[in-house]
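The numbers here are math on the coordinates, done by the rules we state, and not lab data. Remember, it's a predicted structure, so these values are computed and weren't measured experimentally. Cβ atoms are built from the backbone, for glycine too; each structure is taken alone.
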Structure P
Amino acid sequence: MATPDLGQGPTCLMPLVSLLPLFHDFNREYFNKTLTIGSQPIVSVRWSDGRLRKTAGLYRRKRRFGLKDSAEIVLSKPILEHLPLIAIESTLCHEMIHAWIDLVLRVSEAHGPNFHAQMAAINSAQKRFVVSVRHKFPTPIETPKWWAVCPSCGLRFPYKRFIHDAACRQCCNTYHGGRWHPSCLLNYEPASKED
């Protein structure tokens, strides 16, 4: 699927816009008001608390034993806060399709035929933004806490934490038939800020 062109449409940076008015507009325009009961959303919508750094957004339903399920859409503050409004709109609409498939259609599906049909309908109904299966927004670069170094081949791998008994996959595949071998154990070195 084509990546949204962030150069099209309104390019005014709108950090941390209120998501609920957008949700209600999209619910009315593209989901026939099915994501609300009266004026109450059947899914909560919020910005992340800063921890969502690898994906622009997500939809999830929490099943809780003995309690009512809860569903939420979370958009990444670190990724989206400095991008144009169209990036926020595209991501929110994408996650609303997931919520609609789960809560309204009651179908277990990721990016299947229902998702593609609704995505195509939304994209053909407006030209302001493009909903896509995969976004290619810039993600914040995180420096690793550790460099794991293979003693055999010298390859370095970034790690956030020390992992006991991790071995170089390339050397295990090349010299040991794909099986883990102690000669391929990675040595950890603290990463410096210059890395």
Structure Q
Amino acid sequence: MTKIENYKNQTIEDTEINENFEELEITNSTLNKVDFQNTTFNYLEINNSKIKNSVFANINLANQSFYKTTFENSSFLGTNFSNAFLKEVEFIDCNLSYATFSMAELDKVTFKNCNLKEASFYKMNQKKLQFENCNLEGIDVFETNLEKIDIRTCNINHIKIDIPSMKGLIVNETQALALAKFLQITIE
């Protein structure tokens, strides 16, 4: 394992990183076209950085920390964010299909124009979570408080959700009809 690496006030572009990090801190940096696909992290903290056109697909980011960071046009396909901490993080035009946010803590996190198809939000803690124009098709949402979360602009086809998680969720009329099936009621 690589002992400790710090990327501070750096710009990193067109790079493939294939390492096992004991500790990696990225602060006040810009990363563009960086491929982390074959990388493992014992400890990762990304703070006040902008990451564009990068690949984090199918890696384990469980228990890692992300602060004041923007991810744009990046792939997190199948990425594990279980027990991760994300605060003031934006995902813009990112692919997060099959990502797992189980038991993660999300504080002021925004997903804008993202694909979250079949993602999992099991027992996730959130404050001020936002979804704008996202594909939430087939997501799993269980034991997660979604009160005051507005998903009216999102695709929620085939969503899997428990009744307590729906409490206070903001949806449009079409979505309300689709969610009514979980209430086991008949609409005639």
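If you rank structures P, Q by relative contact order in percent (Cα under 8 Å, 6 or more apart), which sits at the top with the largest value? List each step's numbers first, then the result.
Details: P: 20; Q: 11.
Answer by largest value of relative contact order in percent (Cα under 8 Å, 6 or more apart): P.
Comparing distance in nm of label points 7 Å out along Cα→Cβ at positions 18 and 58 across structures P, Q, the highest figure comes from P. When Rg/Rh (Cα atoms, Kirkwood Rh) is computed for each of P, Q, which one produces 1.02? Working through the options, I get structure Q.
Comparing distance in nm of label points 7 Å out along Cα→Cβ at positions 106 and 122 across structures P, Q, the highest figure comes from P.
Calculating mean count of other Cβ atoms within 10 Å over residues 98-105 for structures P, Q picks out Q as the one with the greatest value. With helix-only ellipticity at 222 nm (-39500 (n - 2.57) for each DSSP H run of 4 or more, over all residues; to 500) coming out at -1000, pick the structure among P, Q it was computed from. It traces back to Q.
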